[in-house]
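Please find the structures below.
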Structure 1
Amino acid sequence: MSLQLTLWKASGEDPWILAECGHPGIQNRFALIGLIGRAVAALSFISCCYSFAMLFDNIWMAIPVSLIFAWMVNNIYEVLLGTLAKPVLKNKYEGVIKHLSISLRIGFIVFFAVFISKPLEAWLFEGTLSGRVEQLKAAEIRKAEKQIGLQFQRHVIQLEHDISKKQRLSYDQQQIQLLQAQLTAALHDRDEALQRIGFVIGRADYFIQRIQLLTSGGVFALSWLVTTGMVVLFLSPVYLKWKINTANPYLIRKTAVYRDIVESDYLEFKETYRQIFLEKYQLDIRYHERHTDPPYNTQLITDARVFGTQEQFFERYL
């Protein structure tokens, strides 16, 4: 029962109402939703762990940071699931506002699904991606070597020209040796820069480039199947919640509990309102209702009075 209770809590619903409803089918459905929520949490941790291990190049640093990020993602996800539960109370906002609100929340869930899915795909396609990444690194190294060669080439040529000129004109040997030392230092700096570029690019994780490769098509078009599956997984609890029949014992009990909470609090507010005027001003003033269905306030009270025209007033009283 404790495991089932934990899964009910993870589903974003009221576990004690689920326990009271006594309907095994409904209880199992919300346990499944909670299980999906726990699977989402586990996948979020693995995805974040892979990403931060790439970033920090240290798995032991990645684990605690991944736990924090996965915890944040899971909390936001559970809140969104709670807000996307089937409504049991009247709502004054219908039509465009209601659909826009639901669309935005579903959009957030889809965003989280893609955000978590892409690093997992990079991990799954690690073998194929590594070959492509090595090709990218080799191209970047060649490009950098060419730029470094061009930067040093002019300086080296100038030094070689000056040395040759001073040797032909029999300049002092000390001046020639000074230029030769500068030439040796320039060639050493060039070789060191080339080695440093190879080391830096070789050690780079190219994480962003891996994600870009996944979206480039070709053999990686299969990764979009994983993305689609992840989106379906993230959205499946919403579907399972909205497919529940409103006549089931859980929603009936939940509606009664929620209505009792809202209406009893509203009655308490009205009584407090009346007591304030009685105690401070000795006036028995009650809260004026502007809607036919307080406290849900979805329908305004219509004025049933019929007013005549100015001419009708004059005809009657003048």
Structure 2
Amino acid sequence: MKSTISAKRKNDAVITIRQNNRNKKIEIMSMNLAAEKMIGHSSTDMYGKDFSIILPERIKDLIESYVDFEGGMGSDFLAVARRVPNFQLINKFGDEIPVSLKVFNLVANNAEVQEYELLMRDITLISKIEELKEHISANRDEAIDPHTGLPSEVAVQDALSTVKLYVDQFNLEASFAIISVDFIEPYLENYGEDESDKIVKNIGVISQECCRDEDLVGHLGEGYIGAVLLDCNASDAASVISRIQKKIDSAGIIIGSDQVTSNEISIVYSQLSQGVELATIIDNCRAGLSQVVSSETKRVLQV
């Protein structure tokens, strides 16, 4: 399928549909690869099929009841779909998939045919991470690091375990990064614990700002920050890390008379792979940090 106007991420599912007022049907016209993967059907096989066959009964009934095929713009598919709460699709196995939905009108008002592009993202995993973040907020004693105010090591581990489960079951893409403040011990000796904690917190906040809302960044202790990156392969993670480095340099983080730069920050990252134990991935990242810290030039390493 040709590139679409709304797909921004590689895992954005895009389905083009046609509201055919002449036949009083909403037909599937095309799907991108992400949509094919999401519902388990090919675009070719679904061409011309009724859109309702990939909808659960609740949503199917709402659309069939309220879409006006007489050309009334107040009740066309665009207007009705935007009012449907908790939009879902059904895959070939009959599983309901919760999705976020945005609808784009591709064709100007036409008495017989209106086309729409539906941008959808599977929010199953995102919902789990949001539940975890709510748990963090409600259980600050165990889920928030008292020194930095960032999510704690326990929270990062919980997020990693949740994400790895989905990677193994559904082959989703996700990555993990460890960010190290290399000279935390000299900072501790020269400026004390409170000032050193501020440095770690600043680096953590900068990392959060360079990530997406659904990602989770927390303090692993001893000057280490962990970042769990959703919908993110190794190449995507490298882009996130580059943003973090640039923002650290532009932030002007000062401790005493010293400015912290990206040259003092080591970062190791790894894509979470199916079949590879989470403990192995974490161990590889920690081992990689030792290589980077001891290197005079290399500040980032993929493992």
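Here volume of the Cα convex hull per residue in Å³ was calculated and came to 154; which of the structures 1, 2 was it taken from?
Source structure: 2.
Using distance in nm of label points 7 Å out along Cα→Cβ at positions 86 and 126 as the calculated read-out, with 1.7 as its value, let me know the right label among 1, 2.
This value belongs to structure 2.
For which of the structures 1, 2 does the calculation of helix-only ellipticity at 222 nm (-39500 (n - 2.57) for each DSSP H run of 4 or more, over all residues; to 500) return -12500?
Source structure for this number: 2.
For the read-out Cα extents along the principal axes in Å, for residues 62-189 alone, a value of 75, 33, 27 was computed from one structure; give its label from 1, 2.
Comparing all candidates, it corresponds to 2.
Looking at structures 1, 2, which one was Rg and Dmax of the Cα atoms in Å, for residues 166-237 alone calculated from, given that it came out as 27.7, 88?
Considering all the candidates, the number was obtained from 1.
Using FRET efficiency 1/(1 + (r/R0)^6) of positions 46 and 142 (r between Cβ atoms, R0 = 30 Å, to 0.05) as the calculated read-out, with 0.30 as its value, let me know the right label among 1, 2.
Matching structure: 1.
Check the numbers for distance in nm of label points 7 Å out along Cα→Cβ at positions 14 and 134 across 1, 2 and tell me which is largest.
Details: 1: 6.0; 2: 3.2.
Top value of distance in nm of label points 7 Å out along Cα→Cβ at positions 14 and 134, among 1, 2, belongs to structure 1.
Could you tell me which structure in 1, 2 was used to calculate relative contact order in percent (Cα under 8 Å, 6 or more apart) as 22?
1
Just so you know, all these numbers are worked out from the coordinates, no wet-lab data involved. Model, not experiment: these values are computed from the prediction. Cβ atoms are built from the backbone, for glycine too; each structure is taken alone.
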